[in-house]
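Novice: Okay, got some structures for you below.
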Structure 1
Amino acid sequence: MNLTQKILNVHLMNGNPVPGERVGIKIDQTLTQDATGTMAYLEFEAMGIDRVCTELSVSYIDHNMTQQGPNNMNDHAYLQTTAANFGVYFSRAGNGICHQVHLERFGAPGKTMLGSDSHTPTGGGLGMIAIGAGGLNVALAMAGKPFMMSYPKVIGVKLTGELQPWVAAKDVILKLLSILTTKGNVGCIVEYFGDGVKTLSVPQRATITNMGAELGVTTSVFPSDEKTRDFLKAQGRDNVYRELKADENAEYDRIIEINLAELEPLVTQSPSPDNVKTFSEVEGTKVNQVIIGSCTNSSFRDLTIAAEIIKGKTVHPETSFAIAPGSRQVLEMIAENGTLATFIKSGARILESSCGACIGQGASPGENAVSVRTFNRNFAGRTGTNNDNVFLASPEVAVVAALTGKLTDPRKSGFEYPDVREPKEFKIDDSMIIVPPAAGEAPQIKRASTIGAPPENIPLPENIDGNVVIKVEDKITTDHIMPAGPFLKFRSNIPEYSKAVFNCFNENGKPSFDERAAEIRDEGKHGIIVAGESYGQGSSREHAAICPMYLGIKIVAAKSYERIHKENLVNFGILPLTFSNNEDYDKINENDNVMIENIRLQLKNKNTITAKLKSGDVIELKHDLTSEQIETILAGGILNQKI
C-alpha cells in the first residue's frame with residue numbers, strides 16, 4: 001500500500017476502500033479558527049453534545065484580529081468559553097496562525113485531522129492525513145461522527161535530487177501547480193515519495209502541503225522519517241514520532257517526477273495560483289509592495305533566510321516591505337537572536353502573527369500596484385484592492401524584490417545565498433494555549449448580541465419554481481461568493497453577512513444579489529445559481545453555502561464543483577447539480593425561470609433531473625449524490641436531521 005492507504009484504512013469506519021466509493025473515516029484531531037469557528041461551535045451546540053469526542057480539538061484565534069467594533073472580541077469570548085465547556089484547547093489571539101502553531105505543538109504522524117480551514121493540509125508535512133472542510137463537518141467530527149469522503153485516487157509525486165541555492169520549497173508546489181492546475185483533481189490525494197524527500201525539512205514540506213490546497217485535491221502527505229523526528233525533537237515532542245512510509249513498489253494512480261535539482265525560481269501571477277511564470281516572462285516588473293508571511297511561508301527558517309539576505313541593506317525606496325511571523329514562537333525566537341532587529345533596520349514593517357493581509361485584513365496594495373507575497377492565494381480582489389496584481393513567490397524571491405524594487409531572478413541578483421538551517425531546539429512556551437478544565441468546571445458561555453444562530457432551512461419542496469439569480473463563469477472562488485476582508489466580522493451574524501454575497505458582481509443602478517434573491521424568496525419562489533467549471537474553489541468557508549441558503553437558494557447548477565464547497569452545499573440543503581450537456585449552460589440566462597416538477601421523486605429514483613426553461617427548452621441536470629446525501633437535501637440540511 002501507499003502511505004495514504006495505510007493511514008486511511010486504519011481509520012476506516014464504514015465503506016469500501018475503493019477509489020470513488022463513499023467512506024467514513026475516524027477523525028483524531030480537529031482545528032477551527034475564529035472566522036469559521038464561531039459558526040462551527042454554534043452548530044456543535046445545536047447538536048446537544050456536551051463534550052468533544054476527538055483525541056484533541058483546538059480552537060485558534062488568528063483571522064479576525066483588527067476590525068473595528070465589538071464583533072470580533074465578542075466572537076473570541078464566545079469561542080474561549082465554548083472551548084472550556086466542550087473540552088477544547090484554546091489558542092489565544094497573538095499565539096499565531098492555526099496551521100503553523102498546530103504543526104509546532106500538536107500535529108502527530110499517522111493521525112487524521114479535520115479543520116474548518118482549507119489549508120489544514122499543512123499537517124501533511126508531518127505525515128498526517130489533514131483535510132480542510134466546512135465548519136459543520138468539523139462539528140460532526142467533534143461529535144464523534146465519521147467524516148464522509150470519497151475514497152481517493154492517489155497521485156504519487158516522486159522527488160529526486162536536492163534544491164539548489166535560491167530555489168525553495170515554494171517552487172516545488174508552484175511547479176506542481178503548473179502541471180496539475182487548480183481544477184480537475186477532486187477526489188485525489190497527493191503523496192510525496194522518493195530520495196528527494198529526505199532533503200526537505202518539515203517546515204519545507206509543510207509549505208508544499210499547505211499550498212497543495214490550491215490543486216483542489218483532498219490533501220497532500222509526506223512520509224514521516226528522520227527529518228520528522230528531528231523537527232518533533234526540536235519542539236520537545238519526539239514522543240509522538242513514528243516512522244511512516246509507503247511500501248516498496250507501492251502503486252499510485254498517477255506518478256509525476258520532479259527533480260529538485262532542476263527546478264528554478266518561479267512566481268505565480270493573479271488571478272490564480274496556477275498562473276505560474278518563469279523569470280524569463282516577468283523579470284524587471286516593478287514591485288510596489290512585498291510581504292513575507294502567511295501559513296505558507298512564515299516559519300523560523302523562512303524569516304531567517306530573508307533577514308540574512310537583507311542584513312545591512314535598506315528596502316528599495318519605492319517598495320513597501322512587511323513581515324508577519326507565523327507564530328509567537330517564531331516571533332520570540334527572531335526577537336531574541338537579532339533577526340527581528342535586522343528587519344527593523346532594513347525598513348520593514350512588522351505585522352501581527354496572524355492571517356492578516358493574506359485574507360484581506362489590512363496591508364492592501366495601492367491602485368495599479370504590484371504586490372509580491374509569500375502567500376498561497378492571489379484570487380482577484382482578495383487583497384482588498386480591486387484589479388490587484390499579486391505575484392506569489394518564495395521568501396528568497398520576495399526579499400530580493402523588496403531590495404531591488406522589481407522582480408529579479410535571485411540567482412542573478414548578486415546577493416550571497418545564506419546557509420540557514422533548522423534549529424536543534426525551538427523555544428517552547430505554551431502559556432498562550434489554554435487547556436480546557438474538567439467537565440463541569442467551565443465558565444458560562446458568553447454570547448453577545450452580535451452572535452446569532454445557524455439559520456433554519458425548510459425541506460426541499462415537491463416542485464421547484466425557480467429563478468436564476470445569477471449566472472457566473474468558470475473558477476468562481478468562495479472569495480467571489482462570500483468576500484472576507486471588512487466583511488469577516490459579520491460571520492456570526494448571517495442576516496448581515498448575507499448582504500455581501502457575490503458583491504463583487506454588483507453593478508451601479510442594479511439590485512444586488514441579496515436584494516434579488518430575497519425578492520424571489522419573498523415571492524414564494526426558489527433561487528438558483530448557474531455556474532461554470534470548478535465552482536467553489538478556495539476557502540472552506542461554509543458561509544458561501546449558509547448565506548445563499550438563508551437568501552432562499554435551493555439549487556446550484558454548475559459544470560463542475562470543488563470538493564469542500566459541494567459538501568457545504570449539501571450540508572445546508574442546497575442541491576448541487578451538474579449539466580448533462582455543457583452546451584445547456586449557454587441556454588440559461590440570469591432571471592430565467594426554471595421549473596422542475598416532482599424534484600423529490602426524481603432525486604430518489606434516478607441520477608438525472610429534468611428541468612424546463614423559460615424558453616421552452618427541456619434540459620437534463622445530473623447528480624452523483626449518495627442516498628445519505630439525498631436524505632440530507634430532502635430534509636433541508638444536516639441540522640434538520642437527527643444527529
Structure 2
Amino acid sequence: MIYIGQAALMVSVLAAAWAAAAGLLGARSRSGPLARSAGRALVATTVLSGIALAALAWALWTDDFTVRYVAEYSSRAQGAAYKLGAVWGGQAGSLLVWLFMIGAMAVVLVATSGRFPLVLRSWAYGFTGLTAAFFALVTTLAANPFVRLGPGEVPPDGLGLNPLLQNPWMLIHPPALLLGYAATTFPAAFALGALFSGRLDETWVRLSRRWNLFAFTFLTAGILLGAYWAYIELGWGGYWAWDPVENASFMPWLVLAALLHSSIVQERRGMLRTWNVSLAVLAYLMSIFGTFLTRSGIISSVHAFGESSIGTWFGVFLLAMTALAVAAVLRRLRALRSDASLTSLVSREAAVWLANLLFTGTTLMIFLLTVFPLLSELTVGRKITPEPIQYTRVTSPWFLGLVVLMALGPILGWKRAVPRALVRATAVPLVLTLAAVALVIVLGAHEPWSLLFFGAALFAALVHLLDFTRAVRTRRAQHREALLVSVAKLLRFHRRRYGGYLVHLGVVLAVIGIAGSSAYRREQVFEEIRPGARMMVDGYELEYRGFDLVRRPTHDAAQVRVVARLPGEDTALELLPEMRVYRRSNQRTSEVSLLPTWWPPSVRDLRRTGEDLYVILAAIDPRTGVASFQVLVEPFVNWLWLGGVLMLVGLHWAAWPTREEVYLLADDLAGLAAPAGA
C-alpha cells in the first residue's frame with residue numbers, strides 16, 4: 001500500500017502540472033478542449049492525492065513502523081481517533097491533506113463552472129493547478145510521508161503523537177484551518193483570471209463570493225477550535241497569545257473579512273475593484289506566508305513544525321506569486337478604475353472603505369509585529385520578540401473602530417445617508433448603551449478599554465436588533481402576516497443581509513467575552529494543600545477530597561477530586577483535574593477541569609454570566625497526596641464560544657443562495673458566455 005501511495009503522489013505532480021499548463025494555455029488561446037483537459041487533470045490530481053492519503057492512513061492504522069512518518073507520529077497504544085489525527089499531526093501529512101483539499105474543492109469548481117466564461121474558467125483552472133502542482137512537488141521531494149526506514153532502524157513501537165495534540169478538538173482544528181487555507185486558492189484564482197483575461201467587471205466577484213464565504217467560515221471555525229484547545233489543554237487559562245502561528249491564521253481571516261465587505265460595494269456600485277482583486281490575492285498569499293512561517297523555523301513558536309528545508313520552497317513560491325500578482329494588478333490598474341465615485345463620507349460605501357482600511361491596517365500591524373524578530377536581528381543583531389500585551393495595545397484602537405463601523409455600516413444608505421433616518425436608527429440604541437455602561441460601572445467595572453468595547457459592542461447589537469425589528473414590523477403591515485411568519489420570511493428571502501446580521505451579533509458576543517475575560521480574570525495559587533482542606537476563590541468554595549493514580553494505554557495520571565460550590569448555591573459539583581506522564585515520550589501535561597456558570601446568581605453578579613471556574617493541578621506528591629493548585633475565575637469567557645458558534649451559523653445562512661441570486665448569476669453568465677465554439 002505504501003508503494004501505491006508513493007506512486008500516486010508522484011503521478012499527482014504530473015497531473016497537477018498538466019492542469020496548470022492546459023488551463024493557462026487554454027486561457028491564452030481560448031481553447032475549449034484545453035480547458036476541459038485542465039478540468040479532467042484537476043479531477044485526476046484529486047483522485048491520486050486521495051489514494052496517497054488513504055495509503056498513509058492505512059500505514060498509521062496498521063502500525064507500519066517501517067515508514068518513518070508512522071514511527072514518529074503514532075504508536076501501538078494510540079487510540080484509533082488519534083491514529084487518524086496523526087495523518088495531519090506532522091508536517092508531511094498536513095501538506096498531503098492540504099493538497100487533497102485543494103483537489104477536492106477543484107472538483108467542485110470543475111463540476112459547477114460549465115457555464116462560466118471560457119477564459120475566466122481556464123485561468124481559474126490554471127492557477128488552481130499551479131498551486132496544486134507546487135504542493136504535490138513539495139510533498140514528493142521535500143516532505144514525503146512515505147520515506148521508509150532501513151532494516152536496522154525500524155523500532156518495535158512508535159513515539160506517538162505529541163501529547164498536547166491528543167485532544168478531541170485537535171482532531172478537527174487542523175483540518176478546519178487547512179480547509180480554510182486551501183479555499184483561499186479559489187478567490188485568488190478568479191481574481192488573477194480576471195486580471196489576466198481583462199474581464200474586470202463584477203462577474204468574478206459574484207463567482208467567487210461563496211468561495212470567500214467558505215474560506216472565511218473554515219478559518220473562523222479553525223481559529224475558534226484552536227483557541228478553545230489552547231484554553232482547555234495548555235493549562236494557562238488563556239485562549240490567544242499572539243503566537244506567530246496564531247497570527248498566521250488570523251491575518252488571512254482579516255483580509256477575507258475585508259474582501260467580503262468590499263465585494264458588496266463592487267457588486268452594488270462597481271467601486272473598489274482594485275481593492276477586491278488585491279484582497280483576494282492577499283488572502284491567498286497570507287495563507288502561503290503562514291505556512292512558510294510555520295515550517296521555515298525562522299521564528300520561534302510553540303505551534304511550529306521546526307526548521308526544515310521546505311521553508312525555502314515556500315519562500316520562493318511566495319515571492320514568485322507575489323511578483324506575479326503585483327505585476328498583474330499594475331498592468332490593469334487603469335482598467336480597474338471605477339466609473340462611480342464616492343459622493344459622501346456618510347454612506348455605506350464610505351463605511352466599507354474605512355472598514356477596509358482598518359482591516360488591512362490591522363493586518364499590517366500584526367504582520368510587522370510578527371516578523372519583528374527578523375527585522376530586529378537584521379538591524380541590531382539579536383531577535384527581539386514583542387510581548388502579547390504589545391500586540392493588544394497596538395491593535396485595540398483598530399478593533400474598536402471596526403466594532404463601531406459594524407454598528408453603523410448596515411444602516412447607512414448607499415451614496416448618501418439621510419440624517420433623519422440615521423438619527424432615528426441610532427438614538428434609542430445610543431441611550432440604552434449609555435445607560436448599560438453606567439450600570440456596569442456602578443456594579444464595579446472600571447477598566448477603560450473593556451468598557452469601551454462593551455459599549456461599542458452593545459451599541460452594534462442594539463442597532464442591528466432595532467433595524468431587524470423595524471423590518472419585521474414593516475413586512476407585517478404590508479403582508480398582514482403573523483409575527484413568526486414575517487421573521488421566517490425575512491430571514492429566508494434576505495439571507496445575505498440577515499446572515500450578516502447574525503455574524504455581527506456573534507462578533508458582539510465574542511467581543512464582550514474577550515474584553516470581559518481579559519480585564520476581569522482572577523487568579524489564585526494554593527500550595528501544599530492536604531486532602532480535606534478548603535480553598536476560597538472569589539466566592540467559590542473548593543474542597544480537596546483526595547486523589548487517584550490511574551493507568552491508561554498511553555499514559556499514567558494522578559487525578560484529584562475537588563468539590564466546588566458556586567456563589568449563592570448549595571449544590572456541590574466535582575472537578576477532576578489531573579497531571580499526566582506519557583510513557584513513550586516521558587512528557588508531562590496538566591489536564592484542567594472547568595465549572596461553567598451560565599447565569600448570574602443575582603443582578604449584582606452580572607459579571608459571572610458565562611463565567612468559568614478553571615482549576616489546574618500544578619503539582620502533587622503521590623505518597624502523601626499533598627497538592628498545589630492554580631485556580632482561575634474567567635468571567636464572560638463562554639460568551640466568546642457562543643459568539644463563535646453564532647458567527648458560523650450566520651455565515652452558513654448568508655452563503656445559502658436565494659432564488660433571485662441564482663437567477664441573477666445565470667443571467668450574468670448567459671450574457672457573458674463566449675460565442676459559439678467557446
Structure 3
Amino acid sequence: MSGIKITRSNGARRKEWHRRLNRLLLTLGVSLALPVQAGTDVLDLQLEDLLKVEIKSASRKLQHVQDVSAAVFVITREDIDRSGAQTIPDALRLAPGVEVARIGNNRWAVSIRGFNGRFANKMLVLKDGRSVYSPLFSGVMWEDEDVILADVDRIEVIRGPSAAMWGSNAVNGVINIISLDPSSMLGTEISASSGTDQPGSVTVRHGMKVGNGHVRISAKVADLDPAHTSSGDQGNDSWRNQRLGLHANWPAADGGNWMLVGEAYQSRADDRLDYTRYGRVPPLFDIQQADSGSSLLLRREQATGGGGNQEWQLSAQTSVSDLESLIHVQQQTVAGEFQQSLPSGAHELMWGGAYRLSRDDIQLPGSVMFDLAKFEQQQRDWRLASFFVHDDYALLPRRWQLSGGVRVDFDSWSGTQVQPDIRLAYTPSASSTWWTSLARASRTPSRLELDVPFLFSETPAVPPATPAVDTVRVPPAAGSLKAEIVTALEAGWRSRVNAELSLDLSVFTADYSDVVSMSTQPMQMVSPVVVVVPLTSINGAKVHTQGFELAADWQVRHDWRLQSIYSRLYLSSPALADPAAAAEQSLWIGRVARERASLRSAWTLNNGHQLDLWLRHVSGLSNPPVPAYTELDLRYAVPLGGHGNLILIGQNLLNRRHPEFVSDYLPIQQTEVGRSLLLKATWHF
C-alpha cells in the first residue's frame with residue numbers, strides 16, 4: 001500500500017462537475033428521444049388500502065397491519081418507487097424509529113432504537129425470511145446487500161424485541177425484505193440511470209411463465225463515484241456492484257406452493273485508512289474491500305386440515321470478504337426451519353423449530369490493526385438450534401386478543417436463551433386498535449468479540465524516557481462472555497381517524513443488562529521500550545432507553561398524499577469506572593440522534609406526471625460530534641408511451657454536503673454526503 005493524500009484545484013473541480021453534468025445531459029437526451037404519452041393515473045394505493053396491507057414478520061403469519069399488537073411499519077413498493085431511494089438503507093429512512101446514516105458512499109450505519117454503528121448488533125435483518133445477520137460482526141454488511149429495488153414487494157419493519165418469534169439478535173427489531181412475486185412482472189424491463197455521483201447503473205429483469213409456475217431473472221451492475229471530505233478533497237469510497245437474482249414460484253399438486261430464490265453478487269468498495277492518530281508516516285492509505293457471495297432459499301407452504309398451514313424452508317449461503325492487507329474472511333451457512341399453525345376454536349397455536357450452522361475461516365495477513373500473536377481461532381463453527389411456541393387467543397372476538405409465546409435458543413457460543421413475550425390488543429372498532437406488549441430478547445456475542453485481537457491505538461516511544469504504548473483488545477477467557485439481555489415494555493395506538501387520515505403511535509421503555517463493554521487489564525512490559533495495555537470484553541454495562549414514534553398518513557385529495565414520521569429517543573447508562581468502558585459508553589450515548597422527522601408529499605398531476613418531495617431532519621450526534629442536518633429530496637417522473645418512465649431524482653438538495661456518521665470500526669477517512677442529481681429511464685416490453 002502507498003500513502004495518498006489528494007488535493008484538487010478549483011479548476012479540476014469545475015472540470016469534474018462539467019464531466020458529470022454532461023453525462024447526465026447525455027442520458028437525458030437519449031431518454032427524451034423516446035415517445036412520451038401522458039396518462040391519468042392517480043396514487044396506486046389509497047388510504048383505505050394501506051390500512052389493509054398485510055404483514056407476516058410480526059407473528060410469522062399474514063395479518064392486516066391494523067390487527068398487529070406490535071410497533072410495525074410496512075414500506076410498500078409504491079413508497080420505495082416514489083421516495084427516489086436507490087438502496088435498501090435509503091428506503092429504510094421511510095420507517096419511524098429506524099436510524100440510517102451514511103458513513104461514506106459505500107458504507108451505512110443502520111439500526112432501530114439506538115446502538116447504531118457500522119455493524120449494529122441488536123437488529124435482525126431477513127431477506128424473504130432468510131437471516132443475513134452475520135455471527136462474525138453481529139450485524140449486516142449493507143454494501144453486500146445491494147438488493148435490486150425493483151424486485152422488492154415490501155419491507156416489513158418491526159420495532160422492539162421480536163425474539164419470541166425470530167430468536168436471538170432480534171433485540172431492537174426485525175427488518176424483512178420481501179421479494180415481488182414473479183407472476184406480477186412478465187416480459188422484459190430495462191432500467192438505466194446516470195448522475196452527478198453515479199457513472200451508471202443498469203438493471204435488466206425478465207419474467208416468464210414456465211409450466212404452471214413463474215420465473216423471474218434479474219441482473220444489475222452499478223457504479224458510484226467517491227464522496228468528498230469536509231475540505232472538498234476527493235475521498236476514496238467509490239463502489240461497484242454486480243448482482244444476479246432468480247425467483248421462481250410454482251404450485252404443488254396438493255394445493256400448496258413452492259418458492260425458490262437465489263442470488264449471486266460481487267462487490268468492490270474502496271476505502272482510505274487514516275493512521276494519523278497512530279503516528280505513522282504517511283498517514284493515509286488506500287485499500288479495497290472485495291466481496292463475493294451467493295445464496296439459495298427453497299420454501300414449501302401447504303394448507304392443513306382445520307384451516308391451519310405448515311411451511312418449511314432450507315437455505316444455504318456462502319461469502320468471501322477480503323479487506324486488502326487487513327483481514328480475509330470466508331463464511332458458509334446452512335439453515336433449516338419449520339413451522340405449523342393449529343387453529344382450534346378461540347385459539348390459534350403455532351409451533352416450530354430451526355437449526356443453523358455457520359462456519360468461518362479468518363486470516364489476518366500481518367496487518368498493523370490486529371495482533372497475530374494472540375489470534376488462536378482461525379476457524380470456528382457457530383451452531384444455533386431453537387424451538388418456539390406461540391398462541392393467539394381471542395378473549396372476546398373482534399375486541400380483545402391475547403397473544404404470547406416463548407422461544408428457546410441453544411447457542412454454541414453463549415448457551416441457552418429463553419425469550420418470551422406477551423401481547424394484548426383491544427379493538428374498539430374496525431378502524432382503531434390499542435395494544436401493549438412485554439418482551440425479553442438476547443444478543444449473542446460476535447466472533448470478533450470472542451476471538452479476534454484488535455489494536456485500538458499505538459503511541460510511539462519518545463526515547464529515552466517514554467516507552468511505546470500499544471492498547472490492544474485481547475479475547476476474553478473461554479466461556480466468560482454471555483449474551484446481552486433486554487426487557488422491553490411497549491404500548492401503541494393505531495387508528496384511521498377518518499376516511500382521509502390515519503395515525504400510528506408507539507411508546508416504549510427498555511432495560512439492557514450484561515451489555516458487552518471493555519475492561520482494562522494489568523499493563524504488560526513486553527520489552528524495555530514497549531508497554532502493552534490489554535483490553536478485554538466483559539458483560540459489564542447496563543443501558544436504559546425510552547422514547548416514542550409517530551407516523552401520520554393524510555390523503556389530502558385522491559391524487560395527493562402527505563406522509564410524516566417523527567421519532568424521539570433517549571438513552572442513558574450508569575457511569576462506568578473503567579476508563580476504557582467509560583469511553584465506549586460515551587459512544588453509545590453520543591451516537592443517538594434524539595430526533596428524526598420527515599415529511600413526504602406524493603402528488604400525481606393531471607397529465608400522469610408524478611412530483612414527490614421528501615423533507616428530512618436528523619438531530620446532531622455528540623460523540624463523535626456530527627451536526628444536525630435538514631435535507632430535501634425531489635423526484636419527478638414522466639410516463640414514456642405507457643411502457644416506462646423517465647425519472648429525475650435530486651437528493652440532499654439543501655446543502656452542498658454534510659456528514660452523517662463517523663466510522664466506528666476501522667479508522668476510515670471521514671467523507672460527507674453530497675448533493676446529487678440522477679436521471680433514470682425504465683422501459684418495459
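Each value in this text was obtained by applying a stated rule to the coordinates, not by laboratory testing. Note that the structure is a prediction, hence the values are computed from the model and not measured. Cβ atoms are built from the backbone, for glycine too; each structure is taken alone.
Novice: Using the calculated result 16, 46, 32, 5, 0 for P(r) over Cα pairs in 20 Å bins from 0, in percent, pick out the matching structure from 1, 2, 3.
Specialist: Details: 1: 20, 55, 24, 1; 2: 16, 46, 32, 5, 0; 3: 17, 53, 28, 3, 0.
Answer for the origin of the read-out: 2.
Novice: When distance in nm of label points 7 Å out along Cα→Cβ at positions 195 and 523 is calculated, the result is 4.5; to which of the structures 1, 2, 3 does this value belong?
Specialist: 2
Novice: For structures 1, 2, 3, calculate distance in nm of label points 7 Å out along Cα→Cβ at positions 363 and 499 and state which one comes out highest.
Specialist: Details: 1: 2.9; 2: 2.1; 3: 6.8.
By distance in nm of label points 7 Å out along Cα→Cβ at positions 363 and 499, the leading structure of 1, 2, 3 is 3.
Novice: Can you say which of 1, 2, 3 returns -21500 when helix-only ellipticity at 222 nm (-39500 (n - 2.57) for each DSSP H run of 4 or more, over all residues; to 500) is computed?
Specialist: 2
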